[in-house]
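Since every read-out is calculated from the coordinates, none of them should be taken as a lab result. Only a predicted model underlies this, so the values are computations on that prediction, with no experimental measurement involved. Cβ atoms are built from the backbone, for glycine too; each structure is taken alone.
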Structure 1
Amino acid sequence: MDRQQEFVLRTIEERDVRFVRLWFTDVVGSLKSVALAPAEVEGAFEEGLGFDGSAIEGLARVFESDMLAQPDPSTFQILPWRGATEQTSRMFCDVLTPDGEPSAADPRNVLKRTLAKAADMGFTCYTHPEIEFYLLKSDRPGPDGVPVPVDQAGYFDHVPGGVAQDFRRTAVTMLEDVGISVEFSHHEGGPGQNEIDLRYADALQTADNIMTFRTVIREVAIQQGTYATFMPKPFSDHPGSGMHTHFSLFEGDSNAFHEPGAEYQLSKTARQFMAGILKHAPEFTAVTNQFVNSYKRLWGGGEAPSYVSWGHNNRSALMRVPLYKPGKGQAARLEYRGIDSAANPYLAYAVLLGAGLKGIEEGYELPPAAVEDVSLLTSAERRLMGHHPLPSSLHDAVRQMEDSELMPEILGEQVFENFLRNKRDEWQDYRLQVTPYEINRYLGIL
């Protein structure tokens, strides 16, 4: 037994932890949980906990249903919202096959494989997400069929005694209680919309943190009698919720994206990494924007990027090179602005990192930067400049992912096929719905 496992067992005993929750996700990123009695944790470390994988979306077919959840002791945390009288903790799990091998269908394993490839190339990947969400009065819409936000405040607004302000203070405190460091928190542009930015961490820890973040935000909302949603576009007339993510690659202690004296201080590695993401973005958009509603955000304005482009501090671009701070070369980074808050972070970061590494491997050339607001250009101007559109619907995104050679390479055939099957089913369900828009527009005139 290693030191981390011993630390977990000792803490469980000393803190009188009553329940140990084992967490993992299905292929679309829904959090799954099973509670262990403290006496069973040591056995779970040694042998894993058996469960029926065929009952979890995308994990296993019926004839190969037996799976094992192997807790990762480095992710052990006490959950603060359960109170001192009912101490509950959690650990993220790796999903294994019965013979103890990592499951090819486990999203966390997909990201670990991609990070291992980066390590083989000499890189460590760090990420910093800016997570937006809406705080609503209820999970049910109002009488007009529109969700009801908790306030009518806007970007960076300070509202004395405001509900969102109290919410963010409590949420940030709870996040830090579970070991998640927060950099910023503020009101976003939409009514009831908030943003909380997490500090840099390695990509796997960030993905684990995002899954915990969503749970913490929902728990705090319930405690305060409100409802938090990560739906990409809950309002037609207000901005959608993105999860802009900053990426850095390090070679040892050196930032591989920084080159003093180069244009924008960007190294050749950074330019190739960005070129890889831009080239393959239409192929992985189904992963970073995985729901029907995601495309209402991408094509609904409000600074959401709709075209393949990059720019220096250009907030209309799909990728942005943030303003360089003199003397802070270690902070050099690239920001991907397409991903939304409802993505499976394990798969989303795997495809983004994998596409960037492909650009480095193949020596992709970075196209010219976009200086103008890309959304204001004409279609002819965008074509001339090479700013191709992202998929305009989940259906288009699925079609482009199906034609990709790189996506099954990054995700593995099993996750690739399971994900596509889930998305095809979602599109079919949506396609057959008669929406309120159609009733309101056509019923009285046709």
Structure 2
Amino acid sequence: MSLLDESAPEGVRAETVPLRRNRDFLLLWTGAGLSMLGLRASVVAYPLLMLWYGNSPIGAGLVGFAVLLPQLVVQLPAGALVDRWDRRRLLIGSDLAGLLAMVVVVAMLISGSLWLPVLMVAAFVDGSAALCYRLGERAAIGHIVPSDQLPQAMGQNEARGQAAGLLGQPTGSGLFTLGSWVPFGFTALAHLLALITLLFIRKDLQGPRTASPRNIRAEVIEGMRWVWRQRFLRAAFGLIAASNLLFQVLVLTLSLTVKEHGGSALSVGLIGLVGGLGGIAGALAGARVVDRVRLFTVIAGALIVWTALMTPVAFTHEPLAFGLLMAGMGFAGALMNVVIGVRQLAATPGRLQGRVSSVFALVSSGTASAGAFVGGLLLSSFGTRTTALTIAAAMGLLALIAVLSPALHDDTLDPSEPLPD
């Protein structure tokens, strides 16, 4: 049976045109990509600003904390707001908030001042705006592309995210060399251009809403309950959350291994570059396998591939070898993200899209944060080789659990309501 259904509203089932000629999709895709690239550039520039101009490692850590804090405290309320508010206005408001935050930072730096509290507030606002934008865009995508093109659209979105991650670091650090305010000015410009693209989108980004808004807490709980009722999703995202933790440990392990063997920060960047290219390839391939391969096969296969590719990390220290291993892992991960993303969007009731996506994002970001802490403990206690073998063994255990899990073998979802509403 197809992962997608034919229950899309009349506007979505209009005459099908290729995505490359779908004007509204291209506008949304481009605007979201600009916002994402701008955020990546500013995230890289925050610690550089505090280290080079503020001479404050503690300040760098505090600003980094401020930009990541929305992942933990804003995620679930933002999902409820995406489902409650007009999505077009939410996306426009998110871009305006990010734009204003960056204008404040630029004005402060051009005036010759550097105030840590202002920078932390701006980082928090920009991070929150980006989070709301991402959730809103994900919830809106099913309303601007026909259902049979959703896998291709999700694949292109995943590839865009991988590309923004690749380009964000060199963009942010390169612009910083031109002036302390330049990367933040670039982010402001990215928000402005993204805002313009939103203004030209014609289609509605949501269906009619008949339910009256309720208490935010009740709406958040409703989304969490829907996820909890999906036996397959509970098992799948539990495994994915655990693997995210292991990947954070892996990143620290690779960086420390390179440093111990005389490598440079440039070598670490090379690893990320090659790995990111693998992620882009996996994202584009994901759209081709959505209806051809079972979800169980995709998830269990990814965990097995990750186990196989993590193990050699303990026995090499060459950056190029690390990059090739990361490319393979990135390919499997991006492909899996696309397949699961399409399935989740197809099964989630339209009125719950934002909340369900926020639950998954919170689980992922929470375990990623824990992974950095766990990685530091393991590396300081056991060293790089033992840590690499430990996380490979842990990933192998996750793969075994996936293969034996009855919940994953029954990879069906109960949408309860058609998509979208």
Structure 3
Amino acid sequence: MNTHSRHRTTRVIAASALSAVLLAVTGCSSKADSGTSTEKGGDGVKGGPGVTAKTIKLGALTDLTGPYATLGKSIVQAQQMWADETNAKGGICDRKIEIVVKDHGYDVQKAVTAYADIAPDVVAMPQVIGSPVVAALLDDIERDKVLTFPQAWAASLLGKDPVQVLGTTYDVDMIGAVDFLTRTKGLKKGDTIGHVYFEGDYGTNALEGSTWAAKRAGLKITGQKIKATDTDLSAQVSALRKAGVKAVLISAGPAQTASLVGVAASKGLRVPVVSSAPGFAPQLMKTPAAPALEAMLSVVSAAPAVSSDLPGVKSMVAAYQKKYPGSQVDSGVLSGYNAAQLLGQDLKKACEDGSLAREDVVKAHRAQKNADTGLGTPQDFSDVNRPASVSSYILKPDPKAVGGIVQAEEAHEAPGVEEYLKSGS
């Protein structure tokens, strides 16, 4: 029984009235027939769309001009760095890696068009930015069997064989956030926690986790739903103050996190604030809200800080700074590089098994039960209905650190997570 069937129905919220455009069957398109073949090559490895005797083409649907342009640039550059490093060592399966990048500007219709454009010519996608974008493409991705790593962590994206949410989901992280508040910030039964969250899959899924964890701990949640265009959270802070909250959770973007914390500090609501990972960016530490963020904010994340002492993270940061001098090292660098490394492992396994056909790349991916790139926690990809990891880090802003953030707690599974996943709540 799929324990997350209810979560997945929430993707309709993010997709809104948009339905994925039906494409012609990939194998029948003239583009798919040019330069690709399902026949075995000279090395005996079966090919398919995106694979020739000399190259393996991957696709990236990213945001380089919209609200997540900074994140998109970091992910694109990190994944290109991985491709260059891989090619310098001879490639994968004696083939060079190429990444075809398409900018959708966080516009779902543009993303649907871009997918139609690149889908016939790629074997997998190590990057698709945006829950609404992924939601609109889910049916096409599943039909085309294109292994896809979304830069989105809603539980509604679980349950599809070719779609892999990397790390935890938003609800699991929020269970960790409530546990952190009760363990370290003195919250007790009967206290109220505010939760400010984006409408759509991201915020809805985060709220599901916080609501469940709060009920388990005898706490109350008061929710404040906002839009991505809401950047002044004065009204929300006033409402939270009136509700007497002892802490606040936020599942939104960096601009909203900065506004929430800055306004709360100025209005005397100096309570602990915990953000979902997408709500923090190092650029915030150069804004007027920086002192308040440093004093009040924590971040719950599936990934370690880019300032981590993990050898894999340190070597990645050094290589990135050398290749892209002047570029900000942020969570997108780590997220993008980790995704590319994991996809590389999948492609190597598929090659060893004798086929780089799309469905066999997906099969190789799902066979990985302890995938470890040295960039965080090991991940289990064998169950499509479960998050790949259930361990979250707690991070703290620090303007002096690489990426503006440091680790406060090592990754660990919060009490109740397994109970929550088994209940299908």
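Listing for the model above:
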item: Entry that produces 26 once relative contact order in percent (Cα under 8 Å, 6 or more apart) is calculated, selected from 1, 2, 3; result: 2
item: Structure responsible for 26.4, with mean count of other Cβ atoms within 10 Å over residues 146-153 calculated and labels 1, 2, 3 on offer; result: 3
item: Identity of the structure behind 72 (criterion: percent of Cα pairs over 11 Å apart, for residues 346-385 alone, calculated), options 1, 2, 3; result: 1
